[in-house]
Structure 1
């Protein structure tokens, strides 16, 4: 533990003690010349003076102002203990929630259904089952389940997903599969959106299940605790409600 903190302290000294600062354009030009095949989607000043954050694909890393050094890892705010790197990645990967193809999802409404979230799930994923168990204990939300079977891990997941989609009551069928393992008794030969969902998952850089998308666009991978889901649900609903409507943006 001590050696870990010493390493972090040494890193902090290194990051703060940059020399003469070049501008962003110079750093970006240098980085491009040294790594010509690296796609730079965005570049901006990092929380550390003299350094820049670089977003490439779904990865975030840092370079000094001359692109002489690269740091891959997390920047932690020592005062608040916040992981600034993780927060920034979440912001960069925000999804336009209202643009999701909800017609390709199983809709489940609990209570007044005012709060909304979407989940990409595999019927044989144990973490998805845990997530669904926690969601069942919450109230007042609308859940959109996008069937995302990962056959490399669960060979029968696509077959189960198709049968759930082809069931008369998809919401009940999904609940049965996730709680009791009961699979609908049909051939699973109707038209399904599973291929489209797989393509969408790739576009959103989702490579595992579960993946939760909240109404404010925040995407969180994995089965997070129930209390955290409740907190993010409420925050997302409040943020979404506060967003200006399209007609309001033109008001003077």
Structure 2
């Protein structure tokens, strides 16, 4: 498996607090079957994003942990005007492994106005935005038509493994199931911050998806799509996203056909 959203760099944001905690997270990730971890420090009003500092810390961690998991760099990019301006001026530090993919996040209780314009500006700068954990955002949960609209414009969606297995509560878990029902999920990642409360564990979510939704989808969301992202390649073919209104029509037509 490949984890494109994780916070193991020590003393960088609200993730690993020290080097020992960071090593514990990475070793746990390797034991869980993860081959590559993208370290994605926050870039927001609370935490300063320093690409050179992040690179040095990643190199120190890689030397200590060994060959597995391979540590790549990215950014948990908060959608704000000043950040988008920085992104358009200096591309590489914010993207995943220097590719054309970038993680973007909302506040968990808020969606900024004019998001169509923000995503357009990011795409105009040459990036494919990957919207992180919409299932944990109350407004996104209520406005799945908006999420579908962003997908139709070329955005991707990443959900959190712990959300899918219930670790962020029933509302987030239900939202994961709903997004999956609508084919609106491209990647599952850990968004890990520590070894205990928010650990870098993907296997439980993989097994749940394998059991409930099949091997093909599980491998696509945990392996195939994340691998394409870290290599900067187009995603492999997958199911076409449906809007909530399209899903309702599909269910209605199936019911109508069964009654004929």
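Laid out as a table, the results:
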item	result
Among 1, 2, which structure scores highest (criterion: relative contact order in percent (Cα under 8 Å, 6 or more apart))	2
Ranking 1, 2 by distance in nm of label points 7 Å out along Cα→Cβ at positions 105 and 201, the structure that comes out highest	2
Answer label among 1, 2 for the case where Rg/Rh (Cα atoms, Kirkwood Rh), for residues 41-160 alone, calculated from the coordinates, equals 1.10	1
Answer label among 1, 2 for the case where helix-only ellipticity at 222 nm (-39500 (n - 2.57) for each DSSP H run of 4 or more, over all residues; to 500), calculated from the coordinates, equals -11000	1
Comparison of 1, 2 by distance in nm of label points 7 Å out along Cα→Cβ at positions 25 and 241 - largest value held by	1
log10 I(q)/I(0) by the Debye sum over Cα atoms at q = 0.13 Å⁻¹ from the coordinates reads -0.94; which among 1, 2	1
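Quick note: the coordinates plus some simple rules give every number you see, no bench work behind them. Quantities reported herein were computed from a predicted structural model and do not represent experimental measurements. Cβ atoms are built from the backbone, for glycine too; each structure is taken alone.
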